[in-house]
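Just below sit the structures, each encoded as structure tokens.
Nothing in this text is a laboratory measurement; each read-out follows from the coordinates by a stated rule. Just so you know, these numbers come straight off a predicted model, no measurement behind them. Cβ atoms are built from the backbone, for glycine too; each structure is taken alone.
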Structure 1
Amino acid sequence: MLEIRFHDAIAELPAAEWDALRADENPFVSHAFLLALERSGCIRPDWGWQAHHLGLYESDRLVAAAPLYLKGNSHGEFVFDWGWARAWERAGGAYYPKLLNGVPYSPVPGPRLLAGSNGRTPRLQRALVDAMHDEAARLGLSSVHANFLQPAELAAFGDNWLARSDVQFHWHNRGYRHFPDFLAALSHKKRKNILHERRQVAASGLAIEWRSGDTLDDDEWQRVHALYEATFDMKGNHAALTAAFFRRLGTLGSTAQLALARDGSTIVAMALFVQGGNVLYGRYWGAAAEVPGLHFELCYYRGIEYAIARGLQRFEPGAQGEHKLARGFLPARTHSRHYLANPDFRAAVAKALASEAEAVDAYAAELLDHSPYAEHGKVAR
């Protein structure tokens, strides 16, 4: 018999057992990453996040788990359901709080139903989904959402869960020896544009360096966070990750990687990456200097160089951004599942999602017509 428990903090769950249940080494669902978020002031009810992690136990041993949150808004999720919330509230319902199976502030596909990789995995994944559904009913919640799922997890969700898909842009390592080898695979026009952008940065006089997060001192981390925060402020957005989180990320070995631009000894621009599971993930950018091509240099080209040098399989630079296509990133599909408790509301949203799915399919197909490669790539399903 499986015992179902919900936890108000990730620290209540055993770290080694949690990490052993991941299908891969995706760093965003590691116990250490989630603990860093909670202990550095990033997960707060007044910001719409309250931990409600799910664990399934056999004889007091954790056999399956899911990162789970009670959400008081839809900030920091990147699968946008604001319209659903407005519609339900206009009808007199309370959309929030809702239940979210996902990773805060991280639009990164990866394991969400942690149940190992063996013959029991499908059954345990279904048990996790059933437990989330039943908990929403017990608490009287409007909905449950599972965002950025792996394809292997989708079968765990029944027909009463609505399917949603979107497109990101990912770079895939085709066994490139070095950056010029990657450039040679691109069309002439795209290759020429990238070389032009890199020459602009080289002519700026800025010194570019790649650093592992565990080599930065406190002053450097403070400067990196200040650049991140200023970029969010400039765009009128809320910078939810604290300076304490950035510093804590720097203690997780080589998990954090950075591309830095210096004017003399001063860091004037940065791109922050997270590495794990043979994948590099681009996360945040900040700059106090306006240099043509600098964003592309730090956020994309330096990341590609690093991935090639380390033999990484993939580089995911973050959500959205058609401009990534011209720089070697191909469209990849992302997947989420949504349970809306009210059947009439669920039927209305299902109808809207059917139209949305047709538009996303057409968009993904159109993107491939503009592949940057001499030999067209394919959409990753």
Structure 2
Amino acid sequence: MTGFRICSALSDIPSLQWDALHDGRNPFLRHSFLAGLESTGCLRPEWGWRPCHSTLWRGSELVAAAPGYLKDNSHGEFVFDHAWANAYARCGLDYYPKWLIGVPYSPVTGPRVMAPDDDMHRLMLDEMIAETQRKGWSSLHVNFLAEQETESFPADWLARIDVQFHWRNRGWKDFSEFLDALLPKKRKNIRQERAKVREAGYSFRQVHGDELSEAELQAMYMFYERTFDAYSNAAALTPDFFRHLANTMPRQMMVVLAEREGRIRAGALFLRGNDTLYGRYWGSDEQSPGLHFETCYYQGIDYCLREGLSAFEPGAQGEHKIARGFLPTTTFSRHWIADIRFRPALQAWCSAEQKAKEHYGLQLAALNPYP
């Protein structure tokens, strides 16, 4: 006999049982990552984040789960639905709270409803819909799920897509082989960018979490915070969360440090999965041609090639990544709307969006940097 339960703190769920539900390939699903966001002050109710994790139990055994959050806004999700919220407001209805299944502040693809088979996956979806209806929430959203998981959702879930830019290793052994695979103009431009950075006196170190000194960790946090300040955004992550990653995920956390004249001038934070590198945050205390591209992209590609990783997801947005070897990649999300009156209009909205994204993808295909 199985029982469905909502957990308001990941610390209430044994870490070994949670991590047994996924294959460990994606670091953002790890109990230590998600629980760390909660325990180090990154998920604040006043910022619209309230943990609301779905779990299915057989006695004391956790058999299925999904990381979830009750949201009072759409901050930190990267699947933008402000138009939906405005439509509800114009009708005098509340769009918030809504229920999000995903990873906070992280537009990265991965499993979302962690279940051992299709039947259990469907049971989890049914239970989450029933909970949404019981609580009177407007909607249920599953963001950045793996493509194969989209097939497990019934037809009454609205489908949305978006485009990111990912790098895939085609069997190259080193950076030179990767460059040789590019169109001559792209290859030349990358070599020139990297040369400018070297001529400016920068050197780079790739440092894992267990190799970071406290001073280096503080420098990386300062760069992260400075980038958010520059765009008038609040830095949601805390210094304690950075320390938490270094302590609990020491080989999954990787930081690139750019040094010049004996000082750290820039940094980029990455997380490593079994076969994929994920770029997350970057910042610097000075401007220099090519410094961003070297720190965030070329150092990441170099790391993947040296470590034998097959993919590199550097984050959301950025058409400029195409010229540097990253290709357009479709991302997926699914959405269940409680009020059936809104479903036809939002379905039409999603269909129009999908056509626009597909047209955008065709335009991007013409920019392919490979012969």
Inset, instruction - Work out FRET efficiency 1/(1 + (r/R0)^6) of positions 130 and 170 (r between Cβ atoms, R0 = 41 Å, to 0.05) for each of structures 1, 2, then name the structure with the largest result. - result: 1
Inset, instruction - Given a value of 17.8 for Kirkwood radius over Cα pairs in Å, for residues 154-241 alone, point me to the structure among 1, 2 it was derived from. - result: 2
Inset, instruction - Looking at distance in nm of label points 7 Å out along Cα→Cβ at positions 122 and 194, point out which structure of 1, 2 has the largest value. - result: 2
